[in-house]
Structure 1
Amino acid sequence: MIIDLNLYHKKALIIGGGIEGRRKVRGLLGQDCYITVISDRFDAYLNDLSDSGQIQTIRAKVEDTTILNKYGDTLYLLLACTDNRSLNRKLVEKGRSLGAFVYSVDDPSHSDFSYASIINIEGVMQVAISTSGRSPIMARQVRMRAEKMLKRVIKKTDIENTKLQEFARNAAKSRIRSVEGRKKFLYSLLSDKYIQRLLMEDKMEDAKSSTIELLDKWEDQSR
């Protein structure tokens, strides 16, 4: 089962700053979570992210699980990405005992989840291809073939509509009482020719203003 964790303002810890550690950092960027990487060395990429405040780095040689003691139950996600399989297993067992979701880069059977190969379209839509840990290499191979096709199928207006739908859904929560009523309102935006034209013309703020005007009418009707 593929799930999308809500990592907003959660603490994510990556142990290991090698290739796999860097990949996991890239996957977490943009998730609005607090990312900490512990490693005995960092490359220019991780140092730049640290200098810009996007991640926190802690230089330490991790040889056992004592590094996790200071996190208590505040840790939400632990990714063990060292080149030591035995150490990774001990880290995920310790992390799990602290209540965190855990992942070992070389031991999917002892992880709480497997990593899917993600097609990310403008940071708004993600399509996941997973083999449930059976073969990350094949997941990447299929992702590369599928990515070009999906970027042709998913249009610019799909991305803009997604952004507008988020805005409209948040605005409608307190103004249209029923779930069914909110759903009908959101669908109406997709068929509103004026709003769709604004999105095609990259006039998002105007589209938001028109959405609020339309919401005013729906609210009046629902009273």
Structure 2
Amino acid sequence: MNGSGDSRRDDPSQIADMPERWEVVDSEERFKGHVIQVRTDRVRMPNGDTTEIVERDIVVHPGSVAVLGLDDDDRVLLIRQYRHPVAHLLWEPPAGLRDVDGEPPWRTAARELAEEAGYRAREWHTLLDVFTSPGMTNERVRIFLARGLSEVPEDEVDFERVHEEADMPVAWVPLDEAVAAVRRGGIHNPLAVMGILAVYTARATGYRDLRAPDAPEG
């Protein structure tokens, strides 16, 4: 018996999240904005009591991608962007919405890398698949590792940065220093935190087990 009193034991090598859908009795839209929607689902609890129905508020999100760029000197590429909801300038990886129908996520990531940081990459791998806050939103993010980076020539730049993106400094941070910044609480963006630690772990294994950029999403 384990410490929680549960006699069941899972094989650590087989741990994986599992798709599941409990019955939704009805839904009500509360808000619809430019990017997100908020709705309330009334969900039937599968606990043997078919009368127990609870309400769950959900932020509906189109999904995102993020890119951890890594150069030959083991430096990660970060940009600094103003985030109004938290009133901070945050160091983040290039990232963006999955808002182009039919576009493969790695191509969305390549576009964001070029538009936000001015770089392109020769080599792409899937680093992580995450739900950013599964208790309140269905947003899912695929985080990529991009290597073999080079700057996009000025004559090939065909986009204009506006609003928060108009003035975003780019920094190349040694990976070990980025990890230290995460651990001391200097970096708060969750995609940066997860991506930096994942790259650090991947480096320790020689980047052997990374998935292809078009690997299936679970």
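Read-outs: derived from the displayed coordinates by stated rules, not from any lab. What you see is a predicted model; the values in this text were computed from it and never measured. Cβ atoms are built from the backbone, for glycine too; each structure is taken alone.
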Kirkwood radius over Cα pairs in Å: greatest across 1, 2 for structure 1
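One of 1, 2 was used to compute helix-only ellipticity at 222 nm (-39500 (n - 2.57) for each DSSP H run of 4 or more, over all residues; to 500), and the answer was -15000. Which one was it?
Numbers: 1: -15000; 2: -4500.
This figure was derived from 1.
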Output 16.4 (mean count of other Cβ atoms within 10 Å over residues 23-30, calculated) maps, among 1, 2, to structure 1
Candidates 1, 2; relative contact order in percent (Cα under 8 Å, 6 or more apart) computed = 12; producing structure is 1
Comparing mean count of other Cβ atoms within 10 Å over residues 119-126 across structures 1, 2, the largest value goes to 2
